[in-house]
Structure formats: structure tokens, C-alpha cells
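Read-outs throughout are calculated quantities, based only on the coordinates presented, and are distinct from any laboratory measurement. All values derive from a computational prediction rather than experimental measurement. Cβ atoms are built from the backbone, for glycine too; each structure is taken alone.
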Structure P
């Protein structure tokens, strides 16, 4: 496979065929993100993409999922994305699920009819980085879209029959805004009604603007206990109309937990409480990662 940089994919796509359609991220201005440092966003050449599909057709027959990398492949023009999905269906007929990252901006640019057609062509799942439901936090980290736009986009994806997975970043508001970040993020998830919500814990990456802000004291990263308190407050305040899968088991998290809301709310909160009281060991810093 022809990869440029280090393609990023969600944890649940670990066993997927990673097809890098574009290198980098079309926004690439979030102050906390170091995933695409030094990589200018560009579409991969058609011949490289064809070669990758030929490779997958020959060597990846045991993998029945495809993830389209890098950041925000939903931003591809509708016609191009449709052609790619048709090509995947032709070259890799055994694949049962194709997924990608989407943003508030790219979701808004696809009509309801286009999203429904992409679903028919094989697109099954869209991963969305909400990061925070607090508009001020999103402005400070230069997310480029509002929480309201992301919520609206996620609901449109659901109406098109697509599986929606949303990510929230614990600690993104720093120590001063943790309560509002938690409550507003829970409200955003409740309004969006995704099928899945994933909670990652902020790790400051050298070279990013947020890392520099922490160095000079303009941003203070919450400690492990505050991160867990923030997660607990989010889980207390999410009010789903339907079942939501909850995953807080990313490598960055201090306490790996997962379940479903609302049925597992008490068990999840009890696990967090036990960890905060020292009854459960937290993941040591040297084992955390992105």
C-alpha cells in the first residue's frame, strides 16, 4: 500500500483495509492536533489509488472492512466519492463496510439525497470529531465549525441511515472550563443521538499550539482525577432517546471502560467512582498513547 505520512484511523478500524485516498486534513488548524504536522493536504494520484486497490484485492481477502483515510474524506466531491465506492464494490466485493471521517463542514456540503446514495453505494459509518459541545472551547482550539453545525450534520447522517460515531476530547477546556465542557458536550451528544460516543483523553503533542500554550502557562491540563470527574459528569448528563454505545477505552484513557447508555450508566459511573477513590488502578503515563 502507498501511504504518505502516518494515516490515522479510529481504534475500531484496526483490522480494516486502510485505503489512503487523500493525505493530510483539509482543515489541519486545530491547536491540539499533531496528526498531520508538516503534511499539506492533497488528493492521492489515481494510479496510486488503483495500485492500492489491486494490492488489497490480492492480499486482503480476509479483511471485510475498508477505512478511507486521511482526515475528512467526506469532503471529497460527491461524484468522486461515489465513483470510489463503486470501485471498492467492484474490486473488493467481499467488503461489507466502508467508513471514513467527516466534519461539520463536509457534512453540510452533502445533500440528504447524496448521503442516501453514498449509503446505497456502500458507505456505512462516519466518524465525527465533536471534541467539545462548548462553542467557546471549539473557538479557542480553532475547530473551524460550531457544535451546532456538527450536531446538525450528525443528525442528517442518521436520517440517511448511516452509523454515526462521535468523539469527545476530555480535558480540552483545561482546568477552568471542565464543568461547562462536560455538560455542553453531554448536551450535544444527546441532541445528535449518535450510535456511538467515544471519549479520548487529551495528550499534549510537541509542536502543536496547545502544547506551546501549556508551556507558557496559558493552558493547564487537568490531572487524571479531574479527567475522570469530567467523564463522569458527561455520562451523568447524556440523555439518549435511543441506545448509545459508550467507549472510553482508547489508549489515551486512564480508565478503560465501555458500555451502553442508558442501561449501563450506573455501572459506568460506579467504575469511575471506584477509580477516583483509589480502588481501581489507573493506566500509568508510560502506557498511555495516541
Structure Q
């Protein structure tokens, strides 16, 4: 468990703490991307559970490869979903389980990977979640100064990794430890849930009840398909930011305050809210514009 005991005498101390945490995280990312670049692999598989910081990690990898004269093409594994009308997507009128490997067109993904390794043109599908259909393809020619970054929670599924015939470097990002902050324990999964509650409210218009509802199946899939396979990844990154619970306090309290006593999630919301009692706040203005936390609170 990570233990943090800290109090702030003034705003400058908060700014200094934010800067220290950002430098620490940047160093973790730098160590990770050094390993990735030095691997010399054509294919990078980037995975992690929900709200772990995959977007920030992908941007860092792209930046570091660009500095050595190489380009990175990001391919979302989500784009390889079958169409809604395909019988493999829905069985017996059940709701589509987008976390299941069964809804991925693995044959098309295999063809894409094999063509990339051979230096041929690849056709990457474009999946539209609104219509739940494949709306086209992006044609792309792989150059000798290019690598492919396959991103998605499914990047550690055995059915997916086997398509690469062990010729990849795996990257896994997560909140790796529980945190005891000034005597209050925040479980690692609670921290990601807090991130998601705020993110889904801001970017998806989802209230806390709906996010709590989704969280049940999200966690079930993580324990079944993601965490048991994370060790195939050579690179493991901890995305926890020491300042983040101070930062997110007003946002999470606003989201949780709207959970009504009649809700089945009311007690869970109350427990989370109580953990923030007495915790100081850090202003979002103190966070750099390229911070990991812009994934959850928005660009500055």
C-alpha cells in the first residue's frame, strides 16, 4: 500500500507538490518508453483497465518515437468489432457485451497484422458506436520507419496476443496500489471508479447511478479477462498521481451528491463521499495542460 501523509501551509506548497508528482510520473513514462523503443518491435500492444491512463501513455509513446525519427500509427482494437447486425454480436436478443472477445473480428485483425509484418498495405476498419456498424476502412501502407500501436483493453486477451505470434512488446497501465492518504484508505479500484464517475459525467453526460451500474460488469470483465493476463506485458506503468485525490475532490462530490436515497447505490456513494471529508483541495489551474488528468477533467 502506498502511504501519503501531507498537509499544505499555502498554495505554493500545493503547486510544488503537483510539480513533483508530475515529474515522478513523467520519469515512469520515460523509463517505459525507453524499454519500448529499445525493443525494436514493429507492434506495440497497449492495454489497461478503464480509466487507467491509456491515452496519455499512447501520446507519450508517439512523442518519443517521433523524436528518434519514427512514426507511430495507433490502431484501436475496438474498430474490429463485428457489426450490430452480425449474429455473432447478439445471441438470443441479449445485450451486446463489448468486453467479450466473441464480438471481435479476429480474422480481420489477423489479416491486418500479417500484412503489416509483410510490409503490405493494411485496411483498418472504422467502427461507429452510434450506428454500431462498420462505416468504412482506412487504407495504410507501412513504412520502414513506422511502428503500430494496438490499443484497447482487449490487447492482453490471449485470443488477441496469439495473433502476433509473440512478436510484440506489451504495455500495461493501471493504478497499481491501494493508497492510504492522511490516514484514509482508497482502494486502487475505487480510485479508478472515482476517475470514471467524473469522466463519464463530463464527457458522456452519464449520472453516477448509470456509471455505478456499468461498473459492476466492467469490474467483472477486468477480473476475468484483463488482470489475469497483464503479465504478458513487459512494461508495467503505475498511473496514480499523488495529488489526484486532492484535485478531484470537488468534482467527485458534485457527482455523488446527486445520488438519491432511493438509489441502490446511495450507500456506496455515501462511503466514497465520507472519504473526502477533511481533505484539502488542489486547484485545477495548478495542473499542466498535458497532465494525465486531462483525460478525466478535460483539456485546459
Structure R
């Protein structure tokens, strides 16, 4: 019995724990060969690297799959290039990149340090761009050589990036950038045979432990199990995926496509410049004709 990713070569970043681990195991179960990337640091990015990636790669091998470990920093340009090269050197190709790595340094914006801002934006936003840039360049070269390319990229944004989240300004800004990057990549790289989509998962992971999900998983069905998100990621990373430039929220046994910024109702004074007073009236009229935005997480309903 073959899986939907049989023979595909997949990189999953941040795959040592939580969501990334669940994704790596799910891809392997569907026949993919997996590069398991994880720097192995703590939830806030501190601490010395660990063997988290090697442990997941060994778990895949023990189950009869194929995997190699990678301990590179996703936001380091050379490490990101080496990650792509490792996949190609090991199996002669790369088919799917799942960008998942990240960490949190939460604080209200008025108290946030420059280092807390820079670290989170770096690991999330640059950590999505750098591996994807090197993967896309490899696919572009294959396409220009006349080879068939069916590349897939799955990015990881979040509800914080789509709606905002009190106390997580650095994370929300980075994740919003990832949502926009997904649309940009899809528009630019489709010509090379690459489809790009994103997910905004709602799941219990090491990164969210103690922040949102303190309760123990209930017996039986656990809607916050990270493994519930992985089937969507596997499909988006498979040859069978036929959508691009979309972001999906996913939780438990359901998902929904997210509708991003749209052009709202246009209100105008005609063919002349508006005054400041007229601008206020037009702004209020346009807002009144549009549905209200979703509330920022952490604000009163």
C-alpha cells in the first residue's frame, strides 16, 4: 500500500517536537523521505542545541521509513542552503519544504526589548524565507533545464498573525509577514511548478505550553493534538495538492480557508482632492459598508 507522498523528499523545519514532529511522522507514514530539521533549543530559543532532530529521524527509521537529521539554523543563510543540499545529496531531489520552526519571547510592546523583537522576527520570518529561497532556486534550475517540477511549500503562520494577539507583537508581526510571504511566493514561483500555501494551526505544542494550553490532554479525542493538523500539511505538500496562495486555519477535525486583506467599499468626493473633514466622512462610510474585522486575540469580546 502506497501513501500520497510515496517517494517524495520532504524537509520539515522545527521537526524535533510538537507540530513539526507530527508533520515529519505523518509524511513518513505516507511514504516520504524526510529531512528532520531542528536546532534543538528551548521554547524561547535559549539553551544549547540538543539531539531532538536525530531522535525523530530514528523514530521514523524504526517505523520502517527513511529520514536524516539536520541541526541547522533555519534563519542562517548558509545553514538553509546546506539543508536543501542535504536533501538533494541524500536522495537526489527535493519535492516539499515545510517551514515550521520558531520560538516565542512574549511581552507587551511597550516593554519589549530590541533583542526580543529581532530574535522572534528573525527565526520566524527570515527562517521561512531563507530555506524557501534556496529550495525555489533549485526548483527554478530544474524547470529551466526542462525537467518536470512539482514543488510544494507549506508555511506556518498563526491566528496571531492573521488577527493580532495581545502581548505577542513581535510574533504577530512576523506571522503576518509569513502570511503575506505565502501569497508573494505563490505568485512568483508558480511559473517554476511550485505551489505555496500556509497554515494557521490551533494545537497544543511545546511553544504554546504554559501560554494557551495548560490543561492536560483529555482521554480519547483531543482536539488540540498536533497530529490533527498534519493531514492538511501532508496534502498541501503532496503531488495531489492543486491549490496555491491560500492560508488555512486548522483545528481538531476541521479547517477553513482564510480570506486576507481585500479592497473595501470605495467612497469618493468625485474628481477632485478631498478635504480632511471629507476624508473622515469617507473613511467612516467605507467602514460602515464593510463587515467588522475579527477581534484581536486577548481583547474583550
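Set P, Q, R, criterion distance in nm of label points 7 Å out along Cα→Cβ at positions 61 and 269: the highest-scoring structure is R.
Each of structures P, Q, R was scored by relative contact order in percent (Cα under 8 Å, 6 or more apart); the highest score is held by Q.
When distance in nm of label points 7 Å out along Cα→Cβ at positions 261 and 277 is computed for each of P, Q, R, the one that comes out at 1.8 is Q.
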